[in-house]
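Colleague: Listed after this line are the structures, all set down as C-alpha cells.
No value in this document is a laboratory result; all are computed from the given coordinates. These numbers come from a predicted model, not from an experiment. Cβ atoms are built from the backbone, for glycine too; each structure is taken alone.
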Structure P
Amino acid sequence: MLTKLLFNTYFVNMSKNDPKSIFAKRLKQARAMSGLSLRKLEQAIGGVVSYNALSKYEKGEMMPSSDVLMAVSEATGQSYGFFFREKTSEIREIKFRRQLTKSGKKDSDAIQQKATEFFERYFEILSILGIDAPFRNPLGRREIRTPEDAEKAAELLREKWEVGLEPLANVHQMLEANGVKVFEADAELTDDGFSGWIDGHPVIGVAKHLNKQCLTRKRHTLLHELAHLLFKGRLGEDVTEDLEEKKFVPRFAGAAILPADSFHKEFGKNRTSLSLTELIDVKIKYGISIASIMVRARQLDCISESMYNRFWKTYKEENWKAKEPGDDQYRGDETSTRFKQLVYRALAEGDITRSKAAELLAVSIDVIRKEYAVFQ
C-alpha cells in the first residue's frame, strides 16, 4: 500500500521541477497504455474522484492525493514510481511498413506508449550505471542509391560488428550489443515491427507473438527494421519510400542473414533446379526462411525468373506462408537479457534498491526477492 510518507517522498524529490506537469504527462501515457478514456478511468477507480478532477490532473492544474494515486495506479497497471519519473521520451521518426495494428489508432497509441515507457526504463538504468555510449552507424557516410548498395551495406555491417560470414546466432542479442534497443510488443502488429529514434538512439519494436513461431520471421523483421534505421539520411534523392521498402530494405535484410559469399558456398552460382532438402539445410544453418532463400537466389541471379515464379506458385499452393518445411527443425534463440542484467548489476553494486529494481523491470518486489542473490 502506498503510504502518505512514500507519496510525500516522491513529491519532495520532484520539488525542484514541476510535479504537476510531470504527473500530467504520465497520466496521459498511462491512459494510452491501458486504453482508458478519462470517463472509463473515472469508472475504473470507483469514483474516488470525478471526471473533472482527473481532467485537471491531466492538464497539470493540480496534484492528486495519495489515495487517488493508489487508485489510478491500480486501474492503469502502473507502479507508483512511474507517475513521478521525470525523464520523459518520445519515439521520433517512427516508421511502420503500413499500418501499426489490426485494431486501429487506439491500440496503435497503446503500443507506441508501451514501447516508449520500456525504453525510458532502459535508458534510466544506463544513466544510473553511467553507460552513455553514442550510437555509431556502421555504414559511416556510405550512400545507398541502388539495391546493390544495400547489399554492400549489409556486408559492411557484418565487418564493423565483427561477425564475419558465419551464421548469426542471435540477431536480437547482436542488436542490443551494438546499441540498438529492442521492445517486444504484446499486441499483434500487422507487419510485425516498427523502428524509430529516441534522443539519437535507434529503437525497434517487434511483435512478441513471433517468439511462438519459427524464429526466422523474427530475425528477418529485426534486420528489416534495422535497415530503416541505418539508411536514415543515406538514401539517394531518387529513392522513394516505396522503393526503399520493396527493394532496398529486403535486400539488406537478406544479405545480412545470408551473405552472397555464404550463399554461393552453399548453392554455387548458377542452378537450374534446387532441392527442398538443400533449402531446409540452409534454413536450419543460417536461420533464414525458404522464401527468403529463394529471394536471395533471384537477387544474386543464381536462378532464372521462370524457376523463381514456379517456386512461388508451389509456395502458395502448399500454403507455406502459414508453415514452411523445416520450421519445426530450426532451433534458434532470439532473446536478450541485457536490460535485466544491467538492472541486477546496479542492484548488486548498491546503485539502486530492490524496489527500484522492481520498478525498472516492471515486476513485483517478490520476484526480485526470489531471483536476487549476491556474492561478496
Structure Q
Amino acid sequence: MRSTLANILLPVAAIAAALLLFGLFMSFSGADPVQVWLLLFKGAFGDWFSWQNTLQRAAPLMLTALCVAIPARAGLTVIGGEGALVLGGLACAWLAQAVALPQNMAGTVIVCIAGAIAGALWVALAGWLRQYRGINETISSLLLAYVAIGLFKHMVEGPLRDPSSLNKPSTFALAEGMRIGGIGGSDVHWGLVIGVIACIASALWLRLTPSGFSVRVVGGNPRTAQLVGLPASRLILLACALGGAAAGLAGAVEVAAVHTSANASLIAGYGYAGILVAFIARQHPLAVIPVAILFGGFGAAGSLLQRRLGLPDASVLLLQGIAFVLILASEALRDVDWKAVWARLVKTAGPSPAQTAMGDKIA
C-alpha cells in the first residue's frame, strides 16, 4: 500500500509543482497566475464543449503513450511514437486510395489494421536494432521518427498527393462510409473508445497472460530471463511491435476520424506528448487513461489562454516540459534513502552547541 501510495502521490505532486511553476513563468509575461490556472481548468473541463475537445485530444495520447509504456515493461525506452503515428496515418490513407475497399465499417477496420501494422513494423525495427546490432533504442527510435516524418512529407507532397489540395498538400480524402463518426452525435469520436479498450487490453495482457508475464520478467532482469529459458529477443520485439501498433492505430484513427486524409496536420506532437503521459503514468496502461485525459485538457486549454490573455497557443508546451522535468526528478529521488542522507548531514555538520555544552557538563 505504501508503494502504491507513493506511485500516485509523486506524479500528482510533480503535476502540482509544474502548475505552480507554469503560473510563475506566466506572471513574467504580465498574466495573473490565478487567472491562468482558472482558464486552464475552464478550457479543459469547464463545459461540455471543453470536455469534447479534451477527450478528442486524449484519444491519440492514450495510444501513443502505450507505444512507450509497453516496451518499457520489457526494459526499453522507446520514444519514437511520433514516427509510428504518421506512418500509421499514411498507411491508412494509402490503402484507402490504392485498393477498392468496402465503404463501410469493414473498410474502416481494414485501414485501421493497416495503420497498426505500419506502426508495429517501424517500432519493431528499433527493437531489432537494439537486440541484434546493439544500437541504443532511445536514440534509434527518435531518429527513426524523424525519418518517418520525412518519408510522410515526401509521399503526401509527391506520389500520394491529391491534385486539388493546393495550399495544404494532402492525400485523397477517405470515403464518407469509411470515416469514424462521433459518439452520440458529439465531437468525441470512437477513437476514444478504441484508446480505452487498448489500455485495458494491454493491462490485462501484461497482468494475466504468460506472454505478458514473460515480458515483465525480461524487463525486470534480462539475464535471469535468459537463464530460465525465456526468448528475450522475441519478447522484446513483441513488446515493441505492440507499442508501435498502438501508435500506428492512433495515426489511422486521426485520419479516419479527424482529418479525413493524411496531411501535415497529422504531425501534431501526439507521439512526443505520449512520452510524458507514459512517464507520469509510470508505464501502467490503466493509469495512462486519466493522465491522457488530463494532458488532453491542457492542450485543449491553449487556445483559451491565447484568446483571453494573449498568451501563445503553444504556451501549454512549456507546462508539459516543466512536468516532464519534474517527473524525471521525482523518479530519480524515489529510491533515495533519506534517513541515510540526514544521518550523513548531521555527521558532517558535527554536534550542535547545545550538545557540546551538555558533553562538557557531563565531563
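Colleague: Give the label, chosen from P, Q, of the structure having the highest value of distance in nm of label points 7 Å out along Cα→Cβ at positions 29 and 117.
Modeller: Values: P: 0.9; Q: 4.5.
Top value of distance in nm of label points 7 Å out along Cα→Cβ at positions 29 and 117, among P, Q, belongs to structure Q.
Colleague: A further question follows. If Rg and Dmax of the Cα atoms in Å is computed to be 23.7, 97, which of P, Q is the source? List each step's numbers first, then the result.
Modeller: Working: P: 23.9, 76; Q: 23.7, 97.
The read-out was computed on structure Q.
Colleague: Work out mean count of other Cβ atoms within 10 Å over residues 53-60 for each of structures P, Q, then name the structure with the largest result. Mind showing how you got there, number by number?
Modeller: Details: P: 16.9; Q: 24.8.
Going through P, Q one by one, mean count of other Cβ atoms within 10 Å over residues 53-60 is largest in Q.
Colleague: Of the structures labelled P, Q, one was used to calculate relative contact order in percent (Cα under 8 Å, 6 or more apart), giving 33. Name it.
Modeller: It must be structure Q, since only it matches.
Colleague: Taking -15500 as the value of helix-only ellipticity at 222 nm (-39500 (n - 2.57) for each DSSP H run of 4 or more, over all residues; to 500) derived from one of the structures shown (P, Q), identify that structure.
Modeller: P
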